[in-house]
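The next part holds the structures, each set out as structure tokens.
The numbers here are math on the coordinates, done by the rules we state, and not lab data. If you're wondering where the values come from, they're calculated on a predicted model, not measured in any experiment. Cβ atoms are built from the backbone, for glycine too; each structure is taken alone.
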Structure P
Amino acid sequence: MNSDLEELGHLFATLMEERGYDIKDHTPVMNGLGAYFILDLEGTYPALDKEVEEAINIAYDMAMTTINKTKLH
């Protein structure tokens, strides 16, 4: 079962494609994040807010790991 963020991403990509935009190269989570911020959905669905926060924290942790590896070499 997909998360709400992934489902939002699928829906957003489908609707954008209907309007002539091709964003299928991005993951459903990235498309979901884009939709969340473009459509200003913060606060409308608490479970989605939590998923967005988790996704952003994971991306931050991954970026910091890469930065720290680079600093050490």
Structure Q
Amino acid sequence: MYDRALLQAVASDKGDRHYLDLAARLKVAPATAWRLWTGKTAPSARVAAAVEDAYGIRAASLLKPAAVERVEAAA
């Protein structure tokens, strides 16, 4: 699961308050930045590396494992 709130908070602290600011800093297409900013998609490995370089956020911090409901097998 991708946590866009963390990216938005750190980006805002660096003065990037719009997805176009994100696009410029990460050197990605505006559509890619919009999807990240709005949470429509998680970053690819390449984009996650760019986020780490630009904002210092590790990929592991952006991507959290989704909660999995444990199901017991029938006996």
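Relative contact order in percent (Cα under 8 Å, 6 or more apart) computed as 37: which structure among P, Q? Computed on structure Q. When distance in nm of label points 7 Å out along Cα→Cβ at positions 9 and 57 is computed for each of P, Q, the one that comes out at 1.0 is Q. When percent of Cα pairs over 19 Å apart is calculated for each of structures P, Q, structure P comes out greatest.
Here helix-only ellipticity at 222 nm (-39500 (n - 2.57) for each DSSP H run of 4 or more, over all residues; to 500) was derived from just one of the structures P, Q, and that gives -15500; the source is Q. Work out distance in nm of label points 7 Å out along Cα→Cβ at positions 1 and 49 for each of structures P, Q, then name the structure with the largest result. Largest value of distance in nm of label points 7 Å out along Cα→Cβ at positions 1 and 49: Q.
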